[in-house]
Structure I
Amino acid sequence: MSFTIKDIAKISGVSTSTVSLVISGKGYISESTREKVQKVIDEYNYRPLRSARQLAANRTGNIGFIISDVHLSRSEAFYSRILLGAELEARNYDTYLLLSTVPVHINAPDDFPRFLKGRDVDGVIIVGSVSPILIDHILKLGMPIALVDYRVPGLEIDSIIMDNRYGLSLIVEHLVHQNVTHIGFVGGSFYHPSIKERFEGYQTAMERLGLGDISRNKNYHYLVEEETTTDIGSLGAEQLLKTVNNLQAIICVNDTTAIGCMNKLQSLGKKVPDDILVTGFDDVNYAALTNPSLSSIHVPKIEMGMGAMKLLMDKIENPDKISQTQLIPVKLVERMSSIRPNRE
């Protein structure tokens, strides 16, 4: 027999609203009443429908997942894994994830996700960079936010970011230990905090190892204010070959850029790794499948998505909780693209 909340109320001798308060754990109820109702719930093995639990808690049971359309289309191998992690963790909370993409330059309010207009979500996960207008709008709605791979200085928002500077220091040390010193850097999306941190990590590590003159030399850099693509890697490789006579290695800001870089080098008659070493960042699935296989900084993408969901749900349950920034550790995965061949 399937019991309803009305059945539990009748058997317990209380109102349905009292049963709802017991289920949600909120509101004032005497301990004796709470125990009486809970005993009936346990005795009849009553499991409230998802909608009933949400109604009792005054929630929708939905979480919004927002990402810039340019991120999803250009870097899907990275951000889609974060989405998967968030979805996997959402199941533990019996919560649905609603995905929405937004343009880079938002036309408010027309470009706001529909679930914000209808207040159909209890909180929002934002992945990558989005317009500050959107973040400000969500905060004004009073909705909790968790940011992934992005931070907003001066705002108290839960954030999960990777250790970009440390990742670049691992790459630089890996190259310098092979007596590779003439190292260039190629990157796009320079407005994105993670990209800036990676470039700063490159410069700091080079400076620490006595190669500051190279890291500060603009001839060794190709930086553009565009979303990272294989084309940027291609253009960057071509530019560095023109400006640096003795180029030994190229650090690319992510794997997508590195793929374009390697393809261009090979089309110009440069062998990787025989002539020039190449590294990426993010360690997306196809990094191990390139020819040669691509050395990269491994980022636990699924874990970042799961962590963001945990932070957000904790904030929903505890609105007064102090916001925090979690720094996710990374590691270098050495593959053939950055291993210098033995030379006689």
Structure II
Amino acid sequence: MERADRDLAFMLRYENIAWYEDGTVRILDRRCYPRRVEFVICKRYGEVAKAVADMVTQSAGPYTAAAMGMALAAFECRDRSEAEQRAFLSRAADALTNARPTTAKRMGQICKTMLQAAEQAWASGEDVAEAIKRRAIEANDSRYRKIETMARYLVEKIPDGGTVLTQCFAETIVGMMLKEAKRVGKTFRIFCPETRPYFQGARLTATVCYEMGFDVTVITDNMPAFVLQSEHVDIFTSAADAICMDGSVINKVGTFQIAIACRYLNVPYYVTGAPDLVHPSAKDVKIEFRDPDFVLQAMGVRTARDGVKGYYPAFDVTPPELVTGVVTDRGIFAPQSLAEYCQKGGSGEYEVVV
């Protein structure tokens, strides 16, 4: 079967996210992309977990990195007894799962799937690392195809010749949204807030949009309300680091304030992604706080004087009443009605279909 990353931008192809090969995992360093194309090379699963924690890869990139990191862990312990391998992989799964706290439950689902692949490999006598790598590719294909379905529903909401506002880097949905727009012959312009302090919108979202042939404009993080008011924005859309079953959306900090402006200006906000069945409400999600020093600089250049303090929550919570709809692989649901997603056979974004 053809891989689901076909025709997507460079950084959305599996090999350019995170890739296991011959006892190493290479991860595209999104901290410097696109000005430089560099890969971090990991020879131990702990190095993969550190790369995730250090923001080498962001958005959905850590999910691919975790899966490939499990393949690397299997390679590391290949000469041990089966019982020792099982214990080693369990420790690797725990380290990779908890590399970043807000997305730990999603990472845990992925690592659990890779552990199942290992069990099957031990039973059949197959090389465990290669079996996990194959399952990682299958997991990516499964998720990308689900998101491709979501993109069809989302693109229906965007008028031809319209204007879209994004937030941060929505990873696969950005690529699939643009791929679907091309398929149906739609064009639209995109405004991307820069997303300090790592500038994912300016560097990652804008690059994907540009590479896929769309009109894209970068704005600073204090411009969304003005752009919504003055540039005739048709929809605001984002992905999410978690979509709780109560309809709360956990996404890059700043999403909440854009959603408030959208409500005031009557611009619909559609969040894309399957609801996280493991998160009943936002109270169940730990908001990650990162090194406040990053707020005091821009891409390594200090902007604040010595002695002042920074504050850096990585995510915020948008309440369901500010969300127009949740775009899933089973259709678009009101945020207060996500139980219907399960009733229609939805299984979440990270279940592997093989």
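Computed values, structure above
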quantity	calculated
Structure with the greatest value (metric distance in nm of label points 7 Å out along Cα→Cβ at positions 45 and 93, set I, II)	I
Which of I, II leads on distance in nm of label points 7 Å out along Cα→Cβ at positions 69 and 245, largest value	I
Percent of Cα pairs over 11 Å apart, for residues 269-308 alone from the coordinates reads 76; which among I, II	II
Structure with the greatest value (metric distance in nm of label points 7 Å out along Cα→Cβ at positions 85 and 173, set I, II)	II
With Kirkwood radius over Cα pairs in Å derived as 20.6, matching label from I, II	II
For mean count of other Cβ atoms within 10 Å over residues 205-212 computed as 17.1, the structure of I, II it came from	I
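Coordinate-derived values only; no laboratory data. Quantities reported herein were computed from a predicted structural model and do not represent experimental measurements. Cβ atoms are built from the backbone, for glycine too; each structure is taken alone.
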